[in-house]
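Throughout, read-outs are computed from the coordinates displayed, never taken from laboratory work. In this text, all values refer to a predicted model and were calculated from it rather than measured experimentally. Cβ atoms are built from the backbone, for glycine too; each structure is taken alone.
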Structure 1
Amino acid sequence: MFQLQWQQLSHPVLSSLATDVWLASVPSMIPRLTGNKCLKLKYHIQHIAQTQAVGIVSFGGAFSNHLAALAAAGAHFGFATVGLVRSHSPLPSNPTLDFCRAHGMNLVALSRRDYQRRHDADFIEWLKLQYPEFHLVPEGGSDLLGIAGAASIDVSKTPAGPATHLVLATGSGGTLAGMARTFQGQVTGIDVVGDERVKTRLGEWLIGHDHWQLRASVDSSGYGRFSTETLQACLQMLEQGVIFEPIYTGKAWLSLLRLLQTGQLPAGERYVVFHSGGLQGLQGLAARGLITPAQWYAFEQALIKQQLLD
């Protein structure tokens, strides 16, 4: 059973609109296995423990939070892991892939063309033949087992009382689909990927549930990129001891503020922002020069203080 960690967030926009916002986080003894990553892998790990599978094979990009979490889980729980990486061959060295290698993950490069086939039934069957002793998990861990994991916690009961709204960053969609099954109020996913197939899958996963919506991020930089405004919003939150990164959680936070300011979400109510994790990606941003050394230092000190850097 996961224990939620709560923190009330403050911001001039929230104060001016008399809106109560709480951050819900899922802490873990394993630094890279936090947020939605531990939730979506929960039942996949149970599955291989109950079957003859020797490990898990899954997909991700060269800076994938999901693959880093999977590698950490495999090393901790003692099962083999294979990461099918969207990248050229040979695979590069970067903080995420180096972490995966150091934690025993076998990394295999997939061309962009092959990676685009990751949802195709014939390609999936071919992969199962290549890895017959492995349990295949889709990108991001988003399938029925991953959704069940995300549905296994109740984020509606804040320390101040029941929340009416849930806001979260949405990538592959599994976390939104799971939490929308248990959260009784309005669920708003902030789309940070811009893939129309995600909305289609959400519609299939959430048949009979009409209290959710998928909103475009106010940061239109595109997936894996971010605006100066998003980065500054993340850096400002460090003053409250809150670590957001600008690819997922920072965009969700900034979008919430903008949606409240413009009246697209109602003010004066109680909101939960779910922290989906992904903080390992900050090292990758620093390595690529997408944040300055001074900005990385600020994030790094916060990660060390919260024992989230391994």
Structure 2
Amino acid sequence: ALERERQIKKSLLPTEMMVTADLSVALQEAEVVLLCCNSQAMRNLSEKLKEHFNGAGKDKRPILVSTAKGLELSSLKRMSEVIAEVLPDLPVCALSGPNLAGEILSGLPTAAVVASDNLEVAAGVQKLLSVAKFRVYSNADIIGVELGGTLKNVIAIAAGGSDGLNLGANAKAALLTRGLAEMTRISMPLGAKASTLAGLAGMGDLFATCAGHLSRNYRLGLEMARGKSIEQVQQEVGSVIEGVPTTAAVCELSKRVGIELPIAELVQSTLLGETTPGKAIMSLMARPLVTEYK
């Protein structure tokens, strides 16, 4: 078994799982392949898979399931778009939801959603992954599922900052609610459904991520509000903090589609050192008064 002490302390993979660095061994007779890298590495991983599957018959082409929650910074594409661009002949799903790895490894119950443009493909993966303490739902809105998991990274950084400043439950509730509104506002013009953002991949993942220290994105906001730099937190965490490149990509995407995202923009300004968490919060509070929903 493989022990990952930096990310998930003292967690061992089940003995039934084989660990290998040989892609051909890992993919041998695989019907479903979970792609669990960070978002900026997805294209490279897909290229490696392409080398393996080139020339393979249709009966040897598995379903690919992305678990990454982010946008490719260079193209602003979702992970399923990146995978499909490299491997257009393979079916692609996205798996998302309130799935903090530490709790799953501890055997605590949760739910997730798997999405594909082909609902039959999603349903097949749903049946495969569902077990007693891991309940999986299917969804045909892969755009909404991917964007929900992506956008919540940005709001999680803000929520961590709120807690780091000890602003209280009211402030955090307001921040999460308005954060969800931003997530929905930018996702719908891109083809997502509002119901998906109100589900496991949106609201569910947002609440779990913003609940405490198990999230790297939340921890980044928390520690920056306490005076630490991005570099210090990154070193302490010891793994990729998806929210950093994701925030930059989301802000660029918002400019492209002409949607204002005040929280995301201030998170980005904070990450760039242009403002502080405290000033960012006060900037949000000082914005012009508007109706709750346009």
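Using helix-only ellipticity at 222 nm (-39500 (n - 2.57) for each DSSP H run of 4 or more, over all residues; to 500) as the calculated read-out, with -14500 as its value, let me know the right label among 1, 2. Comparing all candidates, it corresponds to 2.
Between structures 1, 2, the calculation of distance in nm of label points 7 Å out along Cα→Cβ at positions 134 and 214 yields its largest number for 1.
Between structures 1, 2, the calculation of relative contact order in percent (Cα under 8 Å, 6 or more apart) yields its largest number for 1. Quick check for you: by FRET efficiency 1/(1 + (r/R0)^6) of positions 62 and 190 (r between Cβ atoms, R0 = 25 Å, to 0.05), which of 1, 2 is greatest? Top value of FRET efficiency 1/(1 + (r/R0)^6) of positions 62 and 190 (r between Cβ atoms, R0 = 25 Å, to 0.05), among 1, 2, belongs to structure 1. Once FRET efficiency 1/(1 + (r/R0)^6) of positions 70 and 270 (r between Cβ atoms, R0 = 41 Å, to 0.05) is calculated for every structure in 1, 2, which label goes with the largest value? For this comparison of FRET efficiency 1/(1 + (r/R0)^6) of positions 70 and 270 (r between Cβ atoms, R0 = 41 Å, to 0.05), the top structure is 2.
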